[in-house]
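Next up: the structures, one after another.
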Structure I
Amino acid sequence: MQDVLKKKSMEKRILAPRDSRKTVGNINVPNPRMVCRNVNVYYDDKQAIRNVSIDIGSNEVLAMIGPSGCGKSTFLRCLNRMNDTIESCRVSGQIFFDSSNIYDSSVDVVPLRAQIGMVFQKPNPFPKSIYENVSWAPKIHGLVESKADADEIVETSLHKAGLWDEVKDRLDQPGTGLSGGQQQRLCIARAIAVSPEVILMDEPCSALDPIATAKIEDLIDELRKQYTIVIVTHSMQQASRVSQRTAFFHLGDLIEVGATGAVFTKPSHQLTEDYITGRYG
């Protein structure tokens, strides 16, 4: 009987009216790299993100967690306008980067996506050599004037991605021939080759084994010294290991945001506690 009452109580909290779901915690940070205000996302008539406001700090890892379908990946794709590629998607609100609203009609998304790079859930190297995977984007963006420039960018990027020692003797071989974990690090090298300021990661370890996952997590910690990183993850253990701040999403709402240690050990919202303790999700 007690279990039934607990379940009904939990369902009542989960189905609370929308207007009662105000974000708990401080959305502001002292030195924001990106500022998001009142962001809404619609797929045709269906609203996927509701009035989300949050700052993303410089040189921090912000983890976004929540059950499947809660909107965290949708929100992540708003940060470099990847949702523009979906015809039915409409975004409102403001997202500032370098003091400019990235959704202003004057913004060119090509250089924007170089400054705010993205690493996807499944490794997706180009069907080219390891060398070309890393050097292609810098060439497109006019960052390469000579073979020496390309060589330096490739070596530096692969070093930063922790992959150089493993591939330096086979740069002319296909990137698709690498292991899954190596392919994901190659994709990270490809993202940082154009000198971004922010790196977005959408469940970058979901297709990897524990050893490859540990390497990616170590890499994230190292990259934070130079870049701002936003990561979507279903692994709460991973979020607790790699991030400084955590944002919890539920049914399109940003429920709670705060220092990772506080969110996981002493959440302020009942929905956050229910999710972290495994009562749903």
Structure II
Amino acid sequence: MWAHSYKTFYRLHDLATNWQEARQMCEAEGTTLLIPDTLDEMENLKLLMSNMKAHYTAIFVGIHDKFSVGYYVTVKGEPITGTILELLWAEGRPDNLNGTEHCVVMTREGLFDDRPCSDIYPFVCKILGNETKYNELCDNFDLGYAPHQAIHGKCYKFHSEPLSWHDAYLACKLEEGRLAIINSPKEASIIVGFLGEHLNSNIPDPNILYIGFSDLMFPYQYRTIVGQTLDDAGYASWSPMKEGNKEIKVKRCGAISRTGFLKITYCDRPAMFLCEKILNGTVNSL
């Protein structure tokens, strides 16, 4: 649906799913799981929801407190405290019933309620009309990707909204990119610079950035997501501080720290991540 007053496209997905899959499906379309901007827009959304099947009482929206209980943020990593969104809670909500409600729905009345992320609801994807432009520099429709003047053949997209390593891998793939692979010390320095621009203290470890390597394919052999050894990829600089064998067995997924050293961490621990898109099949980071 095109809403001329807000210059925004909406797409109602009447096939219900859980919150995480709803978010990923929107991102795969190049859109965002719905985040309302104004009270007037809420009235427009209530009209859109009237097209849902009668037995559905709500839709998922792009708000959650999965990383810090009671601290609600949008899927863009922005807190809702002090915004119009904070005024839209239904009476007595959020209440985190049984300690399991960390995702947010919007009811047919236009009010927010916290529900389990594993619940099943329809959802709405949203994109501003002026965001539906072709990204000529990066050969895609995702304006979040941008080239770096010192690295030829790649575009990058920094995700400050933290995900597990597996979900980060999928998010990059759905954007027609991949988790970033470091091909030189120079590129490592640039990526550390990206991390330095984002200080997010409301996540388990704000000092790491997920990138594209792990030992999931070959236990205790760290390879990139395209099968290269780290040496063959071009960067294999580890911290001189060695981890114990016990930790190595449970930490399987790759990241880079603010110090520029590679490290492995728990795959299910949410962290920021970097996607890249390869242009014309070549990369020159010299």
Structure III
Amino acid sequence: MGVLRRQAAIILPLLLIAGSGLLAGCGQGRGESLLDKSTLVVGVRPDLPGLGLRRPDGRFEGFDIDVARYVGERLGKKIRFVQVLASERLPALTSGRADLVLATLSVTPERKTRIAFAGPYYMSYQDVLIRSDERGVKGVRDLTGRRFCAVEGADPIQRLLALSGMTARTVPARSYDECMNMIKAREVDAITTNDVILAGLIRREGRAFRLVNARISEQNTGIGLRQGDTEGCEALNRAITRMYQDGTAAKLMRKWFAGTGLDLSIIEVPQFEGCV
């Protein structure tokens, strides 16, 4: 019995060590990728005509919606949409509420510390929307000191104020619909954000509004996803590349923004951020 006890005393620790090694090996495997899922939950805007708009029947429509459907098809995935406002885009990813976000999400260094980006799938510029009766406004500096609507969770006002000699009074709003109500009521004088957002608003509202064509700064709009999913990110980039190569990107841009004043003369694959 003494020999058996000594053998057990040797074997048991070895089994424990081997078992802990197996457990550690399992823990070191790659985390869940969007490629492991049959259905992808995609956060989209419900409040931006031409980009992401929720219809009265609950369905979503717009450029971002069509891009999400195209990417999902290329990846062989079903798509389910959930709405996210500007301030909800990153929390939707970090909380696990959404697998992807296609919601006019500009790639910025600060955001890249919290989430990952595929793409960008569209390169735009920050522009300014004003009433068409503002005859004296030829450029953005003609609006110095005027009232700009600022949507919570978005950062274009900071980029506007970074222009040399530019000042502005900001009026907060929760959505661009609120901004449009304010500019119609002459409570604000201008709205500034990505040109595609403004073009979508003009598409809905008509000739009462126009773009200044300010081109304040280049904006790269990416697909947001959770950090660490390199395989998923690379698969998304391949899908975006194909979208431009097969002419779908140009077709969708014309579908949603033709006639709004947005420059559609050059539509080409944006330079990708890279998946890390």
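Things to note:
- Each of structures I, II, III was scored by distance in nm of label points 7 Å out along Cα→Cβ at positions 168 and 256; the highest score is held by I.
- Read-out Cα Rg over 2.2 N^0.38 Å, for residues 104-175 alone, computed value 1.21, structure in I, II, III: I
Rule-based calculations on the coordinates, nothing more; no lab input. These figures come from a predicted structure and were not determined experimentally. Cβ atoms are built from the backbone, for glycine too; each structure is taken alone.
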